[in-house]
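Before anything else, here is the set of structures, which you'll find just below.
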Structure P
Amino acid sequence: MARQAHLLELDPDLAENLDDERAEMARRHLVVRVEQIPPGAWRPVEDLFGATGGFGLIIVEGLALRRVSLGHRSAAELLWPGDVLQPWEDDGEHAAYPFVSAFRVLEPITVGVLDAALTSRLMHFPEIVTRLMGRVMARSRRVVGHLVIAQLPSVDTRLQVILWHLADRFGRVRPEGVTLPVRLTHETLGLVIGARRPSVTAAIGRLGDQGLIETLPDGGWLLKGEAPETIAFASRR
């Protein structure tokens, strides 16, 4: 069931460039509709939650996968809190070789609806608009980063680097290492790093034998060993 919430309470980082007076003004005026999306296949329809004509949706909580396929080849990006998206937009109907996209919600998603009316009010707060545009650019850069990771020659290296990359966003430092409380199947990891599921499973086994990663009982990960930049450098050499 939809509810109403203050945008800056859902995402306090959006207020970073506002002084106290304007932040309070934004809290009063920027009240958004909040919707939840359950786990499983997600097929966004046109004008989902009435968001068409505005910025779209901003993820507040949860985790999703956006998979793009061309023939029998597929790749994917992870979507997480802070991401701004318009999931109803088609990816490739006008391309010479049309892509097919699909979404899967991995953990229940909560989204704020940035519809036309809310977007109109946002125009009075360019500081927040700038932050939202920064989120869009950050998502674009993240996808390119995943493309680079997918070009590393070793699947073991790709896997270790992407897990550390995710730990930079979701990780929690513990005495025994860094815990990554994100449950991802071997197939999902393969879509992100450009590897087949059996290759990912084998790589997880090898990294586990080396004491570099450990699968946690709840499905998350414990990361140990070198920093990602050291791993990537060694792979280049």
Structure Q
Amino acid sequence: MKIAILRFIILLIGLFLLTNVAWMWRVTATNPTVGFTIQAVISVCLILYALLFRKIPKILHIAIGILCLIPVVFALFLGFYGNVSNTDHTEDVVIVLGAGVHGERVSAPLARRLDTAIAYWNENPNAIIIVTGGLGNRASITEAEAMSRYLIARGIPPDRILLEDRSTTTYENLVFANEILSARFPDGFRSVLITNDFHIYRAVGTARQAGLDPNRLGAPTDWVTQPVNYFREMLAVLNFWLFQSLY
């Protein structure tokens, strides 16, 4: 009975992940990314594991259990780090990392980042907000411009917003932002970095390589997008640890 319940749970998880990645692929209207591919492969493996459960030796069950535990713990670490902020709401600058823009409209993940920046600014209206990001593939204006328009439409004064609109990667976001801010604050400044919660850990590490030492404030991630984003981010963090690749 317990084995049947366990098989059912594993099968259910596999089917959920497979349905989720298929739906995400469809609604995002984009080519498969690493996150999509990994999730699809893991989904199929879980489904096969559930179907062949009784034929698998006990020692292999233990190995599979340990293997499955590693990404779960990894994802929990990224989620915990990204959702525990160390901002004190007295920083001079809010750095908001860019994300997708469709035409002139910010994507849902980017809107989450901007809404978090607005909530922060309402508590610390003395802060400057710098929005970052150049021209993306599906955008007709730069990410920075789209972000600036979003903030202004929601009550942020234009004179409290700086634009970094040349970058194409997270590393460039932060390097170019640092150049602009160093000119604006020649005596130094304190900053808080905002991006989606799953991305915070790697973003802070990249910021330090770009010459910044920001506090962190994670923006929430819609639950339906979490599997794809976390699978991709785990690989990205491993790459960052092993090769210090900046992207």
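Just so it is clear, none of the values below were taken in a lab; they were calculated from the coordinates. On a predicted model such as this, the values are computed, not experimentally measured, just so you know. Cβ atoms are built from the backbone, for glycine too; each structure is taken alone.
Where is relative contact order in percent (Cα under 8 Å, 6 or more apart) largest, in which of P, Q?
Numbers: P: 18; Q: 23.
When relative contact order in percent (Cα under 8 Å, 6 or more apart) is computed for each of P, Q, structure Q gives the biggest number.
With mean count of other Cβ atoms within 10 Å over residues 53-60 as the yardstick, tell me which of P, Q scores highest.
P
One of P, Q was used to compute helix-only ellipticity at 222 nm (-39500 (n - 2.57) for each DSSP H run of 4 or more, over all residues; to 500), and the answer was -12000. Which one was it?
Structure of origin is P.
Quick check on the output: 2.6 is distance in nm of label points 7 Å out along Cα→Cβ at positions 21 and 61, derived from one of P, Q. Which one produced it?
Matching structure: Q.
On distance in nm of label points 7 Å out along Cα→Cβ at positions 85 and 173, which of the structures labelled P, Q is highest?
Working: P: 3.1; Q: 1.7.
If we compare distance in nm of label points 7 Å out along Cα→Cβ at positions 85 and 173 over P, Q, the biggest value is for P.
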